[in-house]
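Please go over the structures that come below.
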Structure P
Amino acid sequence: MAVRVTPVAERAIRSGHPWVFENSIREMSRQAPAGSTAVIFDRKDRFMAVGLLDPESPIRVRILQEGSPAELGEALFRERIRQSLELRSPLVRRSDTTGYRMVSGEGDRFPGLVIDRYGAGVVVKSYTPAWLPWLPDLLPVLRELEGVESIVHLPSRRLLNDPAVPEALREPVQLLGPAPEDGFPFLEEGLHFRAHPRVGHKTGFYLDQRENRSRVRRLAKDARVLNAFSYTGGFSVAAAAGGAREVTSLDLSGPALHEAERHFTLNRASAPRARHRIIEGDAFEKLEALGQAGERFDLVIVDPPSFARERGQEDDALGAYAALTRLALPLLDPGGILVQASCTARIEADTFFHIVLDTARRMHSPLDEIERTGHPPDHPIRHPEGAYLKCLFARNRG
């Protein structure tokens, strides 16, 4: 199917942008179902790119190859995965870390698709129905990978509610091996975790915070630590392994906190000292209650979910980040460290860092920055919209 685009889209494609929006298309040779091959031409009918059609999305075409023609399918996918693993070679070769993002969507030229490796398990997650017809071409490539015993496909929230998607693909599908009924076991810097792709967030774990967990581990010696929005306790276990004397995990989800307790049990040999306390409930309410109770910590981690998934929610998101800063700072002992993160792509990094630091200044509790961090190496960025993760490490001046 031939697609001709506007001059603005031509410039974007030539600069490497992976998306063609609905309003950037001048002409389509025919209508076609999701996953159809779309060949993009410029105003002079010269080849520009080839990608996958998504006829019901504002992102109408997701580009897989630009500049020169390529046949979509198994051979191309095999070469792309080889390139992605080569990019991650220092991480892939580590024996103490077996959980990482193998394919990071647009960042690895697989727009709308992520593939995560958890030890012997692989999780494929589709964020567009355009990838569903291509799963049979992708599966042989994944089966060839050394040590892979189980592969599961997860549909995104959009696919779950899309009537055009076959009902069988609106739920997790086991593509190879046994279903991970007790989760996929994996290592992160020698610590033991389990990812639960069928019931957990993302693909079962927040792999993108691995380097920040490592930083927390180095900062946590002898500390009393609070981990808000703790999920299954990744930051909590890292702090305990770093020598924290007490760790509090706070989350709204009882099952997630149960898994956090289990992760502590799995890692008791690496963290024999820390006492683990769990608090179930709304983080905003519980943070306020902890402050009113006079509790204080040496290290407070605030890692909430995205607050602006849709356009127009940015102001509310900024208000939520400011509110969390106001709630977290009174919980810090003088000289204590705040670790505050954002995974909201619609909020730019500089804006996020400003709102946290400015809120602290207005509270007359200024922070001295230690470090600003972004994406880890296995979450590369190739277009501005792909930059979502930012995290501030800062010390309470006291």
Structure Q
Amino acid sequence: MPSTRHPLLALSLTPGLGPTLTGRLLDLLGSAEAVLGASAADWGRVKGIAGDGRLRAALDQVLASDAVERELAAVAAHGAQLIALGDAAYPRALSHIPDPPPLLWMRGALQERDALALAIVGSRRCTAYGREQADRFAAGLAVAGVTIVSGGAYGIDAAAHGAALRMRPAGGRTVAVIGSGLARPYPKEHAPLFDKIVAEGAGAVLSELPMTFPPSAENFPRRNRILSGMSLGTLLIEAADRSGALITARLCNDEHGRELMALPGRVDSDASAGCHKAIREGWATLVTSVGEVLEQLGEAGQMLKVATGQADPAAKAGGAPLFGSLNDPQRQIMGVLGEACSLDEVTARTGLPVQNVQVELTMLEIRGVVKRSGGKFQAK
């Protein structure tokens, strides 16, 4: 009889299925167990899945093999763990994006405070200026209590991770989201960096890909949605006009409804042309200091400014805004959460744009006044 140990992992190991189709199957059928028990005809009801049964047959081959057991052994051998959407350890903000990964592979550990995260992204071929600014902002924000999220790549990513690690004695934390399996980290030259994040208890290394999955071009644009999705905002440092970092920036602004900030560079520098375009066209806010970044992060940033003594005296006297009064959208949302509601139900009942609901639910979870269970939200 085919093994059904860890059904969600079996789905994730099925060739051709991928996180998007897996997510649609889970939405339609309710659970990984139900998906495994569904017929090819049931699968065919999902957008993007043909009715010829090929994907269902591919899953059956996975179940009939030892693929799940081998993957679990690789997870254990590398000191990793699996986190499913809906688990308590799953990043709160990431669960609110339109296409969250159903399953994450993780080395290290996430903490409650990592909900206050900022993505720092930019060019792999950065200039000395870009590297210096990534170091400056990541170090300052890490000391302020912000977890630095980046992609583990060369250039701006590596500078941001390194600065957060340097601030470890002051509480600095960082999360690297890579575009390959954890057992095949890319770039391989950064394996010591990833090991250091884990060994020092400074954060986590995440992937939505099986342990030995190789890096490939199509992995990285999808990886970028995790960078933006698990962060309250994104800071763009040195992105050229066609930089891959602009994909993360667009996701942050257009799909996730999060704060997008950009650091200006030299006006004649092609390395910062993408940053300047984002600022000029109005979809990124120009920032020049850590304090300005915290201001753009709204109430979460204001709380951190109070905690680190950067707020003005009036703000300190009034207490940290994170624990103060609710804003109007939050009051509307709390008004419908007397019973458990899904994201769609909250959106329909409040009449608020879904992106606004996603952001405010994240903040209410961070405040501790809303709990999430089984994909539904309810006031505590």
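When helix-only ellipticity at 222 nm (-39500 (n - 2.57) for each DSSP H run of 4 or more, over all residues; to 500) is calculated, the result is -12500; to which of the structures P, Q does this value belong? Attributed to the structure labelled Q.
When semi-axes √(5λ) of the Cα gyration tensor in Å is calculated, the result is 34, 26, 19; to which of the structures P, Q does this value belong? Here the read-out was taken from Q.
With Cα extents along the principal axes in Å, for residues 69-244 alone coming out at 55, 35, 29, pick the structure among P, Q it was computed from. Structure of origin is P.
Computing percent of Cα pairs over 21 Å apart, for residues 29-124 alone gives 53 for which of P, Q?
Q
Read-outs: derived from the displayed coordinates by stated rules, not from any lab. Small disclaimer: the values here were computed from a predicted structure and weren't measured.
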